[in-house]
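These are the structures in question, set out in turn.
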Structure 1
Amino acid sequence: MLFPLLRPFIHAIDPERAHRLSIEALKLLPLPPMPAGDETLAIDVAGVRFPNPVGIAAGYDKDAEVPDALLGLGFGFVEVGSITPRPQEGNPKPRLFRLSEDRAVINRMGFNNAGADAAETRLKRRKPRGVLGINIGANKDSADRVADYADMTRRMAPYASYLTANISSPNTPGLRALQDEGALTELLDAVMEARGTDGPPVFLKVAPDLEPADIDAIARIGIDKGLGALIVSNTTISRPPLISRDAGETGGLSGAPLKSLALQRLRDFRKATGGELPLVGVGGIGSVDDAWDRIRAGASLVQVYSAMVYEGPGLGRVIAKGLGHKLKQHGMTSLPQAVGSEAP
């Protein structure tokens with residue numbers, strides 16, 4: 001309730017510095033117990049029980065510093081990362097821009113993180129609680145990116161409820177080429193082998209800027225390779241009409257202007273997979289209605305991030321509570337009943 005009062009002061013600070021301060025603030029907060037939540041919102045995806053379908057997307061807690069504090073805010077799951085094998089500074093600053101008039105964000109961070117060693121040290125100390133996804137990536141200067149993903153799979157699997165192979169960031173040159181059919185097959189073969197038979201499920205995060213043939217190929221390969229879910233989608237390199245001062249900055253666009261594109265891509269993947277592969281809806285979700293639209297379009301789970309810049313840290317809890325009301329309004333007794341219910 002305090003966030004609307006604090007927002008003008010927070011938004012007066014450089015965006016990347018404000019983000020860093022929010023992480024430090026979460027470190028100082030006493031960890032509240034995770035709320036029991038509404039049992040009707042629980043859902044099983046890829047063998048993992050999610051207490052509610054609202055998560056925080058990768059990119060906020062890049063180095064797995066505050067996953068438990070985020071769970072305490074009411075999120076049903078937290079995805080940390082992207083984490084790369086070696087530390088990486090990312091792209092030159094400034095590289096993060098608030099587009100307040102558009103309720104959007106542009107970033108060109110470039111997988112900045114402290115690397116696998118630092119993350120693993122924290123994760124080893126952590127007492128497992130809640131659902132933790134770990135988003136993995138490759139170093140920008142890697143000679144073998146597939147090997148990077150395999151290495152990260154082996155290292156992070158012991159600490160993860162699920163792993164996400166992020167091949168869709170627009171801020172690492174050449175990374176999105178791994179979405180091509182041949183490259184994706186090679187990548188997933190390596191990741192699945194590195195995970196082993198007892199490892200956590202593997203999710204794949206895809207871009208919204210895909211052609212129909214790409215969608216069909218990714219869906220087919222994902223099903224064939226036994227993916228746990230597809231996360232649809234990452235930021236976009238496209239530019240719908242924007243009015244903010246920094247609208248011309250390069251990088252990935254997220255927030256409200258991404259909503260319609262991300263929703264359409266979710267529908268496209270639902271059709272392409274025929275419901276055989278769980279979907280996670282991301283991009284432009286800032287309200288209960290936005291989350292409900294993704295679920296009805298086929299998402300078993302949803303994630304938020306950019307909207308928190310404008311709505312505050314309580315957004316996950318607000319959306320989860322609202323989804324419980326939506327189920328009751330539609331005469332449903334469990335979340336799975338709502339998944340894909342817009343389909344004829």
Structure 2
Amino acid sequence: MKIKFLPLVAAFLFFGSAKTYAQFEFPVEVPQQSQLASVFQTVGVTGVDVEYSRPSVRGRKIFGKLVPYGQVWRAGANANTTISFTTEVKIDGKTVPAGKYGLHIIPTENEWTMILNQENSAWGSYFYEEGKDVIRFKVSPKEIPFTEQVTYDFTDVQKNSAVLNMSWETTEVSFKIEADTDKLAVESFRKQLNSRPWWGWTGPYKAAEYCYDNNVNLDQALEWVNRSIRNQENFSNTLLKSKLLKTLGKTEEAKTEKEKAFSLATVNDLTRFAYYEFLKKNNKEGMDALKVGIKNYPKNASAYNAVAWGYTKIEDNKNALKYYKKALKYASKEEKEKIQKAINKLQS
């Protein structure tokens with residue numbers, strides 16, 4: 001009896017083991033009909049990222065039928081469509097903290113409700129809970145040329161805002177995402193400049209330059225440019241200090257710092273400065289700067305060459321020839337060949 005029973009036991013153990021093994025099988029990944037996509041946009045210092053799956057029309061009627069009016073829709077396919085912000089933003093005049101949110105939509109014939117929800121990892125909208133909404137706002141759909149697959153894209157990208165669009169079939173909805181770039185940039189500068197044990201001159205200089213260019217946080221910008229100067233005084237940071245002082249109404253101090261800046265300037269510094277002055281049609285300012293190079297470096301061929309170049313920019317060939325010829329006096333053999341070519345070109 002025992003011998004006859006053994007095969008039954010063995011068979012039970014075999015099939016029992018096979019069933020247990022199957023429970024731990026790895027699933028086979030197959031291509032999805034609605035494929036995963038993402039779109040990313042920077043608004044100033046704020047990153048905005050949308051991740052979604054892209055269902056296709058495939059000859060079906062979408063809004064009002066496949067996607068019923070008056071019901072919460074996942075704004076794509078498969079798992080939650082999500083939208084992420086690296087900093088605080090504003091949408092529809094309301095503040096949305098940095099973070100990742102599930103994006104849902106309630107479409108109707110004439111007005112759609114956009115929803116950002118705390119849940120960002122659920123499957124579709126099946127587990128949507130209104131109590132977890134972070135923000136709801138209304139948008140108006142508009143008719144567009146046919147679009148086969150759900151598409152998100154950004155348009156009208158500005159320093160402080162961008163418009164996010166969702167298009168499918170012949171319908172598009174859009175909303176603006178706003179970020180206070182200047183405020184966020186200054187906060188970032190403070191954090192960066194206060195969290196390092198040491199900086200060269202460029203870090204605090206760049207922070208101060210941004211503030212000057214955007215007319216924000218000027219008093220602290222002056223502190224930052226002074227920090228840059230303490231680390232390494234040069235033409236760029238000293239000139240920026242002069243500009244900041246002038247903007248802050250400290251005219252005499254600004255004048256003194258500007259004079260110091262030009263005394264520190266290399267020929268390349270002065271040429272770069274003059275180039276931008278010529279672009280602004282400030283020809284006298286540009287030429288005056290180039291002539292400082294001769295004062296600072298009276299036996300330097302490049303200084304005379306730069307002044308000659310400046311005269312060509314303002315179409316004064318007579319003076320350009322005069323200074324090219326002066327440059328020849330101090331030029332090396334290789335430099336003389338280049339200068340002579342410039343002279344020949346002007347004389348031709």
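Check the numbers for mean count of other Cβ atoms within 10 Å over residues 228-235 across 1, 2 and tell me which is largest. Walk me through the numbers on the way to the answer.
On the way: 1: 26.6; 2: 17.2.
For this comparison of mean count of other Cβ atoms within 10 Å over residues 228-235, the top structure is 1.
Taking 23.9 as the value of mean count of other Cβ atoms within 10 Å over residues 292-299 derived from one of the structures shown (1, 2), identify that structure. The structure behind it is 1.
Assign the value 20.2, calculated as mean count of other Cβ atoms within 10 Å over residues 108-115, to the correct structure from 1, 2.
Details: 1: 20.2; 2: 15.8.
Going through each structure in turn, the value belongs to 1.
To test your reading of the models, identify which of 1, 2 gives 0.50 for FRET efficiency 1/(1 + (r/R0)^6) of positions 140 and 188 (r between Cβ atoms, R0 = 35 Å, to 0.05) when calculated. Answer for the origin of the read-out: 2. Given a computed value of 8 for relative contact order in percent (Cα under 8 Å, 6 or more apart), which structure among 1, 2 does it belong to? Going label by label, the one that fits is 2.
On distance in nm of label points 7 Å out along Cα→Cβ at positions 236 and 252, which of the structures labelled 1, 2 is highest? Don't jump to the answer; show the numbers that get you there.
Working: 1: 1.5; 2: 3.2.
Structure 2 gives the largest value of distance in nm of label points 7 Å out along Cα→Cβ at positions 236 and 252 among 1, 2.
Taking Kirkwood radius over Cα pairs in Å, for residues 116-267 alone as the criterion, the top-ranked structure out of 1, 2 is 2, with the highest value. With respect to Rg/Rh (Cα atoms, Kirkwood Rh), the largest value across structures 1, 2 is given by 2. Here helix-only ellipticity at 222 nm (-39500 (n - 2.57) for each DSSP H run of 4 or more, over all residues; to 500) was derived from just one of the structures 1, 2, and that gives -14500; the source is 2.
We did not get these values from a lab; they are worked out from the coordinates using the rules stated. Please read all numbers here as calculations on a predicted model, not as lab measurements. Cβ atoms are built from the backbone, for glycine too; each structure is taken alone.
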